[in-house]
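In the part that follows, the structures are each spelled out as structure tokens.
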Structure P
Amino acid sequence: MANEPVAKPSEDRPDDVALVRQLVASYEKLKSQIGQVIVGQEAVIEQLLIAMFCNGHCILEGVPGLAKTLLVSTLSRQLSLSFSRIQFTPDLMPSDITGTEVIEEDRGTGTRSLRFVKGPIFANVVLADEINRTPPKTQAALLEAMQENQVTAAGFPHKLPRPFFVLATQNPIEQEGTYPLPEAQLDRFMFKVQVEYPSEEEEFQIVRMTTAPQEVHLERSLNPREVMELQDIVRRVPCADHVIRYAMRLVRSTRVDGVTAPKLVKDYVAWGAGPRASQFLVLAAKARAILQGRYFVSTDDIRSVSLPVLRHRLLTNFNAEADGISSDHIIEQLVRTLAADPSTTLDPALAGRVFIGGRPTG
């Protein structure tokens with residue numbers, strides 16, 4: 001960044017700066033509005049928004065009764081996005097999700113034609129409830145939609161609405177009658193978000209709110225156009241080379257056969273994260289920086305999003321299970337180890353400067 005040419009005033013993007021500041025204000029309003037319905041879960045809300053502003057998909061894992069469905073539906077209403085919920089069951093078929101071709105007859109002429117009837121996946125926000133309760137054939141029906149933003153039926157592609165997000169839920173305590181997602185499908189999800197139990201005070205507020213008459217009026221915070229504009233701006237936020245290399249070092253240190261793999265990884269990891277993890281780390285860090293009102297990425301941003309990006313991309317072995325070592329524990333240890341490297345800290349000369357599109361604006 002030190003050798004970066006100084007931008008001329010005409011090359012700056014004041015519209016981007018103004019839009020980001022407006023969206024940061026909308027983000028604060030959004031959190032306030034959601035807080036009228038959802039008690040606590042600030043970290044979960046932030047991680048969901050980061051993934052959505054990166055055009056990524058999420059898995060939410062938590063025990064029943066933690067308001068995962070309510071959170072997703074409230075978030076979609078606040079962003080003025082269409083919402084669809086699919087309850088995954090063992091008898092669910094792929095066509096129940098994507099849609100199907102039906103034969104229609106013209107009563108006047110008697111001619112018959114095929115018409116595609118769209119399934120529930122044709123929405124901006126699709127809640128895949130208990131995704132691990134349906135067989136792999138139906139789980140795989142989401143793959144094309146998640147990757148290509150389209151559904152193919154009878155050889156013809158059908159575009160999905162934009163923006164498009166799949167937010168899937170999983171119950172970690174019941175494994176009988178479930179079909180765990182293969183690692184290749186898990187890797188399609190940008191984040192795996194852990195929804196924890198509320199604190200004692202939060203649970204008190206939940207019980208008090210939900211057992212008394214209440215009427216909540218929520219104001220829309222963003223619209224689909226603003227969401228897509230923010231997605232575009234996220235990719236334009238600059239990221240210094242040393243921050244990208246820090247993200248890469250973190251990911252590469254999870255690979256057992258890598259030169260930089262520490263003993264902890266060699267002992268407890270069967271397979272590490274792939275290059276998609278590095279991409280998602282940098283993208284998520286950019287979105288987090290914007291939501292905090294900054295227009296540059298620091299290694300702190302990388303560390304803050306490391307758990308949701310990496311926890312479902314580390315496949316632990318039998319030794320880890322026997323010793324009670326989780327993927328979260330391994331990631332936290334790696335982050336602490338890499339944080340001590342002075343080459344990964346933010347250049348003090350860049351602190352407080354505003355960046356848009358790779359150029360300093362102040």
Structure Q
Amino acid sequence: MKFDLAINLERVDDSISMKDVKNHTLEMVQIADAAGFNIVWAAEHHALEMTIAPNPFQILTWWAAHTNNVRLGTAVAAAAYWHPIKLAGEAAFTDLITEGRLEFGIGSGAYQREFDRMHPGLKQSDAWKYMQETLPVIRKLWQGDCEHDGEFWSFPKATSVPKPVQENGPPIWVAARAPITFEYAVKNNCHVMSWPLTRSFSEAELYNQRLKDAMSASESNFSPTFAMMRHAAVYETKSEAEIYVSAIQKILGQFENLFKNLDDVKNGFPKGIDLKDLQNRDEYDPLMLQENLMFGTPDDVISKLKRYKNLGVDNFIYYASMGLGHKEQKKSLKLFCNEVIPAFKQ
């Protein structure tokens with residue numbers, strides 16, 4: 001099993017400065033690079049302080065300048081927000097200046113609030129159509145001249161300038177939960193990343209089965225890398241769990257605001273919903289969170305990770321950003337590097 005890091009520049013309120021957020025995020029990436037992590041992932045989100053990522057390629061370029069070996073991935077570029085020519089060129093330029101370290105992740109996008117601002121009139125539930133039209137065009141642009149006349153974009157003959165450094169372009173990843181997306185990924189030779197949110201291990205098993213079903217139904221011989229992301233927190237003793245659970249509960253309250261599209265966002269900060277007021281409040285029970293997420297002592301986390309490894313997960317994505325203090329985030333990641341990863345080095 002390989003290990004990746006997903007981390008956001010994140011502010012849950014205005015009590016922390018952007019300079020401190022910037023410095024902390026880079027330090028976390030450098031810890032992962034030094035520990036031999038496979039990929040570090042940057043998201044794309046707009047007008048939200050909890051995920052400060054207006055251009056994932058710019059973030060990756062910044063990280064590349066301060067790391068040596070770790071690969072650099074978009075998780076994910078939201079297809080509906082980009083013209084294909086621009087997206088192909090931005091990705092290729094990033095691959096060029098990082099000397100071939102780019103992993104290109106593309107997806108649909110997360111929140112209706114963002115679509116209302118970035119692509120007015122588009123329903124989040126329809127955004128997958130943009131991803132499925134864009135990706136084949138990106139590949140053609142990376143190869144040379146092509147013209148396109150599609151449902152959403154049309155343009156005369158053009159090409160990506162520059163071209164990617166990696167032969168045939170960077171590895172391509174698709175964020176998948178629905179069966180149709182797994183099918184599309186396998187059919188189009190894309191690797192797969194999935195995020196079970198706070199749901200139980202059975203959700204990971206469901207995604208694994210969907211991938212197997214897609215591979216069985218496909219005529220392609222392509223075998224995708226299967227990555228699974230979970231919020232992660234490693235602590236020395238079980239008595240510390242409350243610190244980490246309380247932090248993620250606060251973030252989940254903000255997520256609920258966005259998922260429900262309540263439009264209660266002030267200066268980029270979503271108002272946190274009191275979890276006890278939610279009909280689905282059982283999804284945020286502290287004991288459930290400790291069980292379902294990658295939370296625990298090093299031994300606990302090793303045991304949990306072995307279940308994912310045995311399931312067939314190739315890459316575990318350690319999701320670090322969750323409203324936790326910077327000191328605690330670094331402590332957790334270092335424990336993961338020093339106490340957990342060695343158990344999977346054989």
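Values in this text are rule-based calculations from the coordinates and carry no lab data. Quantities reported herein were computed from a predicted structural model and do not represent experimental measurements. Cβ atoms are built from the backbone, for glycine too; each structure is taken alone.
Among the shown structures P, Q, from which was the value 37 of percent of Cα pairs over 15 Å apart, for residues 70-109 alone calculated? Only structure Q yields this read-out. In this comparison of P, Q, the computed figure 0.15 for FRET efficiency 1/(1 + (r/R0)^6) of positions 22 and 326 (r between Cβ atoms, R0 = 30 Å, to 0.05) is attributed to P.
Each of P, Q could give volume of the Cα convex hull per residue in Å³, for residues 38-133 alone, but the derived value 95 comes from Q.
Computing Cα Rg over 2.2 N^0.38 Å gives 0.96 for which of P, Q? Source structure for this number: Q. For distance in nm of label points 7 Å out along Cα→Cβ at positions 30 and 54, the highest value in the series P, Q is held by structure Q. Here distance in nm of label points 7 Å out along Cα→Cβ at positions 190 and 302 was derived from just one of the structures P, Q, and that gives 3.7; the source is Q. Name the one structure among P, Q that distance in nm of label points 7 Å out along Cα→Cβ at positions 222 and 246 of 4.7 was derived from. Computed on structure Q.
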